[in-house]
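So, here come the structures, one by one.
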Structure I
């Protein structure tokens with residue numbers, strides 16, 4: 001049994017990531033519950049006169065930053081970020097990601113492209129053997145193009161469904177950009193993740209995919225025993241063997257699921 005909860009493991013990863021932040025710098029941040037923990041930690045760790053300024057990827061993250069008293073800037077004032085902090089829905093051994101559970105992956109990807117270092121904060125439940133193992137792949141889609149996109153992604157091994165707004169039953173979810181989200185179950189493991197990303201990017205009406213391939217600088221993982229493990233590019237599986245930390249995390253996740261359903 002894990003000695004720390006998933007919530008505690010998530011908080012550990014956020015605290016470790018904030019340790020990389022410097023006084024008075026401008027930091028890009030994504031969206032989601034782990035990012036919100038990181039924003040709270042930044043406000044707690046830095047005195048007001050030396051606090052970093054943040055550029056956030058969603059309105060919800062903006063609300064949190066404002067609540068905890070962080071200064072915010074806009075994207076037009078920044079050419080490049082030294083550091084971006086963000087979460088992920090899935091992380092593979094090669095550090096490929098699925099993001100977009102919160103519907104902010106277009107803005108998150110834009111900020112990530114502007115960042116020298118993309119640091120991902122997750123708890124151990126987010127480590128997977130392959131993309132799509134536990135979560136669907138989100139696509140942000142222009143509403144007018146929805147029927148075309150739905151038809152186009154099926155041959156690529158994706159089974160799409162329109163995301164609904166949890167706060168408005170029967171109403172499709174809208175992103176901060178006013179677009180729809182197609183959550184796509186990956187029915188056929190892609191032989192080439194980058195090729196899938198390229199194919200989806202060429203579908204008219206797809207604004208952004210939740211695939212983040214080759215973009216991650218490091219992943220900080222809150223582990224079941226309270227450790228924070230750092231995963232770096234190039235440390236992925238060799239001849240199909242998963243890194244020990246990934247094996248450990250997957251085993252812990254299964255044990256936790258068995259306990260909850262037992």
Structure II
């Protein structure tokens with residue numbers, strides 16, 4: 001079922017108020033709350049039920065929900081349940097963008113979970129950095145309507161582990177032998193699995209994912225180009241520019257100018 005949409009003002013960064021991991025369902029199997037001035041983002045790692053303003057949703061691991069200020073939120077838990085959360089304010093200035101109420105993140109769950117852990121850890125000492133990272137997450141959720149994807153087929157367990165590790169560690173230096181070892185498989189076998197599933201070597205898959213993430217960030221964020229390069233694991237600006245030009249025939253700056261939102265163009 002296609003998710004309903006909120007109209008969300010994302011021209012300006014959010015102001016993050018609180019973030020972290022909440023553990024529920026230990027004493028109460030049903031919880032209800034409203035936050036009169038705050039938007040909420042919740043990332044789930046359990047099974048349960050959620051009602052938002054009278055509409056029911058099934059909670060499953062890997063799903064994310066967005067709720068606006070003053071929404072009536074009811075949770076029904078099946079036991080100990082934890083979710084990552086962010087509570088934040090948004091300025092009402094600027095154009096509205098459609099934000100899905102509910103999405104399945106699929107293979108992108110690990111990256112979003114890591115980012116939410118980062119904003120929670122940075123909040124006490126670097127609140128501005130936390131807010132900007134949350135802004136990036138929100139634009140990512142706008143840009144990728146996961147709920148409209150066809151269900152992914154089951155991957156070989158070792159390949160699934162390797163893909164997970166790549167997504168989570170994309171900004172870092174990646175070693176194919178290290179990825180293979182973590183997936184409990186040989187380098188050569190991992191290469192065969194990548195070729196069979198994606199038509200790419202593991203190295204080629206990493207390049208593709210780094211490029212896709214970079215293009216998304218160029219379009220949907222105002223991050224400096226050198227920051228985007230570092231964020232996708234290509235900190236050498238000359239190589240980053242060459243990579244983007246090789247795919248798009250445009251420099252990163254030209255690509256942002258041609259395809260970016262007015263937000264990215266005016267502030268990036």
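When distance in nm of label points 7 Å out along Cα→Cβ at positions 13 and 189 is calculated, the result is 2.1; to which of the structures I, II does this value belong?
On the way: I: 2.1; II: 4.6.
Of the options listed, only I reproduces it.
State the single structure among I, II that was used to calculate relative contact order in percent (Cα under 8 Å, 6 or more apart), giving 17. Intermediate values should be presented prior to the final figure.
On the way: I: 23; II: 17.
Computed on structure II.
I, II: which one has helix-only ellipticity at 222 nm (-39500 (n - 2.57) for each DSSP H run of 4 or more, over all residues; to 500), as calculated, at -9000? If you can, show how the numbers build up before the last one.
Working: I: -9000; II: -13000.
Structure of origin is I.
Figure out for me which of the structures I, II the number 1.1 belongs to, where distance in nm of label points 7 Å out along Cα→Cβ at positions 165 and 205 was derived from the coordinates. Mind dumping the intermediate values first?
Values: I: 2.1; II: 1.1.
Matching structure: II.
Any read-out appearing in this document is the output of simple, stated calculations on the displayed coordinates, not a laboratory observation. Note that the structure is a prediction, hence the values are computed from the model and not measured. Cβ atoms are built from the backbone, for glycine too; each structure is taken alone.
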